[in-house]
Structure I
């Protein structure tokens, strides 16, 4: 596995070794010892989640607040997404900045998202199977988010507005400025 830093503090791209032969491929998608050593993080993942979505579905930008904040390790099993994270840590020198990366079944890249980040993705392929590990259990009362088309963040989701499908719940999320007044 190789680990590359992103322009956001403590956020990493992980590229597992892929072993190909005539039967197909094998990857070790996660190894705690290697992860801890290469990232300098000590993360104990406690929950795995999986979602299936069709082209244009945008999930996000979500995060858990306070003691229920979550670090995540995300990846695509089938299909492709544009994955986006926003640093919400006010003490960070990358506060308010975002990073995006295409994650796909072909590139097999993963993204580590530390606590204190908002996260979202939009499906670029016909469909996607998306999975992520969390280091804290989900808590409904602590869920929050930022509207995907926030003017301050100005995220390029790589799809036109009429291609994007957003849940009713995500359409009423606050803006970045409303969260940090």
Structure II
């Protein structure tokens, strides 16, 4: 039992006075509480793990073959350009001749999510196999924030887009963002 005793040496060699009892504080309950708190915090910190999204990256050891080019059907290709102020542009097909013209959108269920769902249905019309769907190319400008890139990756997971890639933005696409005021 833990005790806290305060007092002198017992009064040896002095005048005899009335005996006063030393106050004692029992710290057992405080020690028990400390161990309970330590145990609680140890358990809760090990149970909370950071959340992360799996992202497949190409192997850096292999050099890509420039002759090995995969043809992507324009009707299934959606490009998303991330600009500033939580805004983005999207278009279907090639940049030079889009199947659907560049359209401004915002994040959220009434913004890009709605457009992805609409374009997924559009891409399914041109799919040769039933498991083929929309292919999304995500391009972030220098004016875009990291949060916006993470938000668009979350949209890919929410809409269950199977094929998406993060690509480099071209100078022509930067000019388009500047014309629309998103750069």
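Please treat every number below as a calculation from the coordinates, not as lab data. These numbers were taken from a predicted model, which means no experiment stands behind them. Cβ atoms are built from the backbone, for glycine too; each structure is taken alone.
What to note about this one:
- Value -2000, calculated as helix-only ellipticity at 222 nm (-39500 (n - 2.57) for each DSSP H run of 4 or more, over all residues; to 500), assigned to which of I, II: I
- Computed 35, 22, 17 for Cα extents along the principal axes in Å, for residues 55-102 alone - originating structure among I, II: I
- Label whose coordinates, when FRET efficiency 1/(1 + (r/R0)^6) of positions 15 and 119 (r between Cβ atoms, R0 = 35 Å, to 0.05) is calculated, return 0.95 (choices I, II): I
- Which of I, II leads on FRET efficiency 1/(1 + (r/R0)^6) of positions 23 and 127 (r between Cβ atoms, R0 = 35 Å, to 0.05), largest value: I
- When distance in nm of label points 7 Å out along Cα→Cβ at positions 39 and 87 is calculated for each of the structures I, II, the largest result comes from II.
- Highest-scoring label, criterion being FRET efficiency 1/(1 + (r/R0)^6) of positions 95 and 167 (r between Cβ atoms, R0 = 25 Å, to 0.05), among I, II: II
- Of the structures I, II, the one that 28 was derived from, the read-out being relative contact order in percent (Cα under 8 Å, 6 or more apart): I
- When log10 I(q)/I(0) by the Debye sum over Cα atoms at q = 0.09, 0.13 Å⁻¹ is computed for each of I, II, the one that comes out at -0.50, -0.79 is II.
- Answer label among I, II for the case where distance in nm of label points 7 Å out along Cα→Cβ at positions 71 and 111, calculated from the coordinates, equals 1.8: I
- FRET efficiency 1/(1 + (r/R0)^6) of positions 135 and 159 (r between Cβ atoms, R0 = 25 Å, to 0.05) - structure with the largest value, from I, II: II
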